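*Asks:* Just below sit the structures, each encoded as structure tokens.
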Structure I
Amino acid sequence: MAKINGFLTARKSYEDINSTKNRVAKDEAKKEAKQAMRDFANTSIRYNSLIWTKDKLVYGIHPANHTATPIREPETYPDAKVDTLIIRQITIHFWDSATKKRGKPHGVHGAEICRAILDHEPRSEKELTNSDFNTASPFTLKFDENQRGKRLYFCLRWESGTSLKGPFGEIYSAIIP
């Protein structure tokens, strides 16, 4: 109660005399009072096994949810854009196709990038024999001098934290600079 009373006194002083010194004192007292209330709630109510769950709800303390949320396989796929500004390097920027925003969908750990240097356009992602995994965009590939001018084909798909794989997106191509 001392911390709460200290905050109420500091707030009254700030309302009476609106100064920087009083505002800083009020904010500091508020922070200390909130921490004291949290400590009291945790030690006396939340983790007290003698208090029933319905009684905890009266104080706004909800019981912990111990059921695991199932993670399903991703339903969307990544879209990509290629950056070929640096010689012997291709940078792949990717994002979620459904939201068009940066970042991964909920439950996704990263993107699998299947790729291959081919003389012909692949008919399916099965022809892309090399695979990489990246948790954040962008993904950068480096090449040797003798690979310059060849065409790289690649496609991406999301992978969940439990290794469930989503559908592949379209197959992209880029000429190695």
Structure II
Amino acid sequence: MVSDECDHTWKMTNLRDGFIVTEKCYHCNKNRVYFSYEDVPPKDEYKEDDHYWNYAGSAQSVKFDMVCTRCEKTVPFEDLMGLMHCVGCDPECHVNIMSRICEGQNVWLYAALSYQLGEEVDLPVEKLVILTDYFTSRLRTPGKKILVVPGSLTRRPDLCRGEMLKDVGMLSLTPEG
């Protein structure tokens, strides 16, 4: 648990490049998602127990931890796949309903998706608070705020058309500054 004794100021640390890889079992139609640190995403087909896993796609991504610049507390984010912004594809989805409410309050809502997508395993509240604080602190628009909520609030993550939050300069060779 993050110490209450420090007024934390978070920054990303231990950035690691890789790929988010999606596989699908053609036997039971189950999907699974994981992070690969390889230079090229693995595309092998293989059998594991009763599953026949096939490569379904990949996307370049980055893993990171967060560190407080004041007390040096480090929090790993190995379980975070990404942050998703709701596009309103399902009117009954909790994230969509919350997004519409938050929009009027100048709050952008993002769902934190874990690598156990579809199994409703969420990041701990502590990590949601850290992400909320970090991304809100980077906003340049006065009065705006970002709120990061559990990914399990999406009604059908397998059918959701939400937009993943991207770091526009992530692949730039020029340092930010």
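Coordinate-derived values only; no laboratory data. This structure is a prediction, so every number in the text was calculated from the model and none was measured. Cβ atoms are built from the backbone, for glycine too; each structure is taken alone.
*Asks:* Out of I, II, choose the structure whose coordinates give helix-only ellipticity at 222 nm (-39500 (n - 2.57) for each DSSP H run of 4 or more, over all residues; to 500) equal to -4000 when calculated.
*Replies:* Among I, II, the structure yielding -4000 for helix-only ellipticity at 222 nm (-39500 (n - 2.57) for each DSSP H run of 4 or more, over all residues; to 500) is II.
*Asks:* Compare percent of Cα pairs over 17 Å apart, for residues 85-132 alone across structures I, II and report the one with the greatest value.
*Replies:* Comparing I, II, the top value of percent of Cα pairs over 17 Å apart, for residues 85-132 alone belongs to I.
*Asks:* Moving on. With mean count of other Cβ atoms within 10 Å over residues 13-20 computed per structure, which member of I, II shows the largest figure?
*Replies:* II
*Asks:* Kindly point out which one of I, II the value 1.00 was derived from, the read-out being FRET efficiency 1/(1 + (r/R0)^6) of positions 61 and 149 (r between Cβ atoms, R0 = 41 Å, to 0.05).
*Replies:* II
*Asks:* Something else: Which of I, II yields 56 for percent of Cα pairs over 21 Å apart, as computed?
*Replies:* Working through the options, I get structure II.
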